[in-house]
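Please find the structures below.
Read the figures in this text as sums done on the coordinates, not as results from a lab. Values in this document were obtained by computation on a predicted structure and should not be read as measured data. Cβ atoms are built from the backbone, for glycine too; each structure is taken alone.
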Structure 1
Amino acid sequence: MKLLLDTHILIWAVLDSSRLSREVVELIKAMENDLLFSAASLWEVAIKTGLARDDFDVDVKVLRDELLSRRFGELNVLGTHSYALAGLPPIHKDPFDRMLVAQAVTEGVLLVTADPIVARYPGPIRKV
């Protein structure tokens, strides 16, 4: 199964695995799962780190390098993702989370999130 992990789960996977639920740890460890991170997540980390947000206190280059070393694939943001984004209902205001939902829908991958608001979107989303 292809899994797109939301930004906080990516950060926790690299920096603070104690914050990951048991379910997420099992999904990440399962060798049959293809793990993905979005370029939008890196953009989010860079912007929110620059705004001095405590929950995004991470070097974006270190995060990306670590994810790639742990067998994560990088999902670029494409124009087709923007088409899906434009059609999403206004459930969540965060543009980065909305892009992750649009990517999951467009690419047919499961978005794994800890955010209960993101989990309210229709489509391939799993709250953990």
Structure 2
Amino acid sequence: MPTGPKETEAKMKKMLNAWEELASGKSFAGTTLDQFRVIVTRALTARAHILDLEAQMLQAVSERENADEAFNKKAQQVVNGILADPEEGDDSSIYEAFGYTRRSERKSGLTRKGGKGGAPPPAKP
């Protein structure tokens, strides 16, 4: 028994070819060769449609990646323009609205943690 789409397609073609070559004038289970060919053709057409859709998807993903790359480049230029603007800069509301942290809101990064050479850790009760 076929286990996947490729195996099923191979079986369809094998059965259709065998029927055409060995018993083209006979019908089986009330089905003629032409009726069977219609069923196989419908299944093969669906497979071709899937391949076309997959190709379209790959193309769309490629277009998206190219568009994202163009956006990221232009976005960085715009942010750099805001930083260089004397009325805006890195402490402006537009800079913050773009998702960045204003200079005045940044923490210094300086921390003083206990440990070697520092204050001893607090005693546990």
Value 30 of relative contact order in percent (Cα under 8 Å, 6 or more apart) was derived from the coordinates of, among 1, 2, structure 1
Ranked by FRET efficiency 1/(1 + (r/R0)^6) of positions 16 and 88 (r between Cβ atoms, R0 = 30 Å, to 0.05), which of 1, 2 sits at the highest value? 1
helix-only ellipticity at 222 nm (-39500 (n - 2.57) for each DSSP H run of 4 or more, over all residues; to 500) gets -21500 when computed on, of labels 1, 2, structure 2
Work out which structure the value 1.00 belongs to, where FRET efficiency 1/(1 + (r/R0)^6) of positions 24 and 96 (r between Cβ atoms, R0 = 35 Å, to 0.05) was derived from one of 1, 2. 1
A value of 1.8 was derived for distance in nm of label points 7 Å out along Cα→Cβ at positions 40 and 64; which structure in 1, 2 was it taken from? 1
For 36, 34, 25 (Cα extents along the principal axes in Å, calculated) the corresponding structure among 1, 2: 1
Computed 7.3 for distance in nm of label points 7 Å out along Cα→Cβ at positions 32 and 80 - originating structure among 1, 2: 2
Ranked by mean count of other Cβ atoms within 10 Å over residues 8-15, the structure on top of 1, 2 with the greatest value is 1
